[in-house]
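I've put the structures underneath this note.
Each value in this text was obtained by applying a stated rule to the coordinates, not by laboratory testing. Bear in mind the structure is a predicted one, so any value in this text is a computation, not a measurement. Cβ atoms are built from the backbone, for glycine too; each structure is taken alone.
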Structure 1
Amino acid sequence: MALIKLKTRSIPDDAVTPAKVSQNLGRRNIIINGGMQVWQRATSATAVTNSSYGTVDRFRFWENTDGAYTAEQSTDVPSGQGFSYSTKLQVTTADTSIAAGQYAQFAQRIEAQNLQQLCYGTSEAKTVTVSFWVKSSKTGNYAFNMYKPASGHTAYIYYKSFTINTANTWEKKTITVSPTAGSTSFITASGGGIDTSTSNAMEVYITLAMGSTYHGATDNSWSTNTSHYTTSSNVNWLDSTSNNFYLTGVQLEVGDTATDFEHRSYGEELLLCQRYCFVLGNSPSAAHRFATGLSNNSTTVYAMVHHPVIMRSLTTLTVASMSNVGVSNASTGTALTGLVVQGVVSSTKATGLTATTAGGLTAARPYFIEGTGAHTPINLVFNAEL
């Protein structure tokens, strides 16, 4: 019987292999809007305030210094990485001496249901890697933090210093976080778990400045002392009005390697953001009709706004300018005196609204709720943020 000779060939570098397919299937990035694509509320804020979601979607500011800074959408991005936007922060009022209890941080809160793959609270707890692109006129040491609030389990915080080496130059930073960093065991114990709720389960921070109350952290370590965010080596980014800070390409993924940034389509990224916030009428238009309702009497219309996605929770509503919103029967418009959420009929799929006027409506008639000013944004913000 003749033997069959098998020929072997090397696999070209650009060949599609199962490993490459697996790596590029997507859904790696736990961070939402890490490429800074979506800005539903506004593309700039002249003054960043504490605990605010005022500009780029899903990113939150923690700020209580004596300084001030702006936030805006920027087209200054690292070359050749596929990003269209970054978030730019610019100091406008300096704080040359950060007091003990003061801080300035840029953060994202992550919903518990999006972190189940980490297996925290078990012996199978996963290592994660964060990567991001950063640029600043202020060189020196900054802090990266991951903070897990208690939520029925142990609260803990991770700290790792990173350095901006060259002023005004884009640099990519990569930090790998082991669940046992700092020889800790509480994350792999049952008390270190993450629940399956829709609540805040993890906060990821970049710390720009922080007072001594929050010093005492150990580099590349977890701690149950949740006041230890950084050390005295952290820069004071707010010490000069010449200081700026740019950020984009934020990615958090399971594993010990930073893969290329996962570029999701704009439509998909927008829907992910809209689970936590969606905005109606933020583009100038005449007679933007966003709901149809039924009048209950001469002053009140009840209506429903259906959400583009199932939202994380019942929403709150912020109206930028009531003077730009009214009701009409397609021929006659009436100004509103109030527009509030009707909680009893609201759900995560739709928000009930009660619109009130000074009078003049006909009971049991359909009415549109609409923008009244030609080319004037109405900015109705439906909020379910963490």
Structure 2
Amino acid sequence: MKKICFLLVLLGCPFLVSALELASNAKSGIIMEPTTNKVIFEKNSHERLEPASMTKMMTLLLTFEALDNGKISLDDMVHISKVAAAMGGSQMFLEENSNIRLEEIIKGVSIASANDGAVALAEYIGGSVENFVNMMNQKIADLGLTDTHFTNPHGLHADNHYSSAYDMAIIAANLISHEKILEYTSIYEDYFNKPDGSRTWLVNTNKLTRYYEGVDGLKTGYTKEAGYCLTATAKKNNIRYITVLMGEPTSDLRSSETTSMLNYAFNSFKLNTIISKSQELGTVYIDKSKEKTVKIVTKKDITELISKEKESPNYTYNLKIDKLKAPLKKGTKVGTVEILDNEGLIVREEEVTIESDITKSSFIGMVLENFLTIIRGKKVNKIV
């Protein structure tokens, strides 16, 4: 009997029956809230299975990391190799020795699950498919995932190529942190304009982008060995979920069971904001700085997922600030905030940063500050 496990986040029995009915035909599945990585349903979520074209989420993740790091540009022209052009399965029909704008290839992979596009991205970013696959597996290690190993960038059947529903959800959460990807994965249909003037019709393999309100991604997959797979993401009322199904027997079932999972999540939970990223947590004095003080904030909204039937709890917090020295850039980690429940127990600890840049004081300023310090007493990094 397959193990069905679901982690109920402050839930009661009213949701038990509906949760048991989820992903009934899939080999594995999961529902995750990506800002907290909170799992609200799982079925065999760490079972190693073939992910098919959901593999391309990692290919796209490395692509967007390279874009964000300035290593590549959407306007770059990518030379298409014989290997890329010869790829079978789903394609955007790239032609050998053509030069294609990088953004067009990203669209082909995101919308039509183009295997030739995935290989073209791998060769362009990694220098070779082999090097790129090493980058994929290094990223898996960096993310701390233990149920995934890749041997190619496209997901066609290969020995020792596997992942799990949980790992796919974590990869998806990291991918959608690059919000621009959703501009492509949300497109239902488009055209790839080839250099010779012909066009390839690109149709999204994720039909829910057309039929389910709020779905704007993410990646389907199918091979005979993997069955029908789908990682989906949807956002409604300022809350987003990721769902993963692996090993569904039909395309229709992967869509209908994903729909049921999303309905369950949106109908059962709400996102409670504990600390907003614009909220001032305190002000810290920084020795030998021109500005003297700076506001402390979190790097992101600190949220939790709770049942819609539960009132939002009250929390308090304590700041723990590192020893700081000017200059400092906005966004630099400067300490942590401990979040305490109503019994004074620490329930979470999150990084904090400074709201603005801190510059080093001039020589005259430092001399004056040293003189005042002698008179008033030292105030280095004191929260004021």
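Of the structures labelled 1, 2, one was used to calculate Kirkwood radius over Cα pairs in Å, for residues 52-107 alone, giving 12.2. Name it. Don't skip to the answer; put the middle values down first.
Numbers: 1: 12.9; 2: 12.2.
It must be structure 2, since only it matches.
Tell me which structure, out of 1, 2, gives -1000 once helix-only ellipticity at 222 nm (-39500 (n - 2.57) for each DSSP H run of 4 or more, over all residues; to 500) is calculated.
1
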Item to check | Value 25.9, calculated as mean count of other Cβ atoms within 10 Å over residues 228-235, assigned to which of 1, 2 | outcome: 2
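When mean count of other Cβ atoms within 10 Å over residues 84-91 is compared over structures 1, 2, which one is greatest? Before the final figure, lay out each step's value.
Working: 1: 20.5; 2: 17.5.
Structure 1 gives the largest value of mean count of other Cβ atoms within 10 Å over residues 84-91 among 1, 2.
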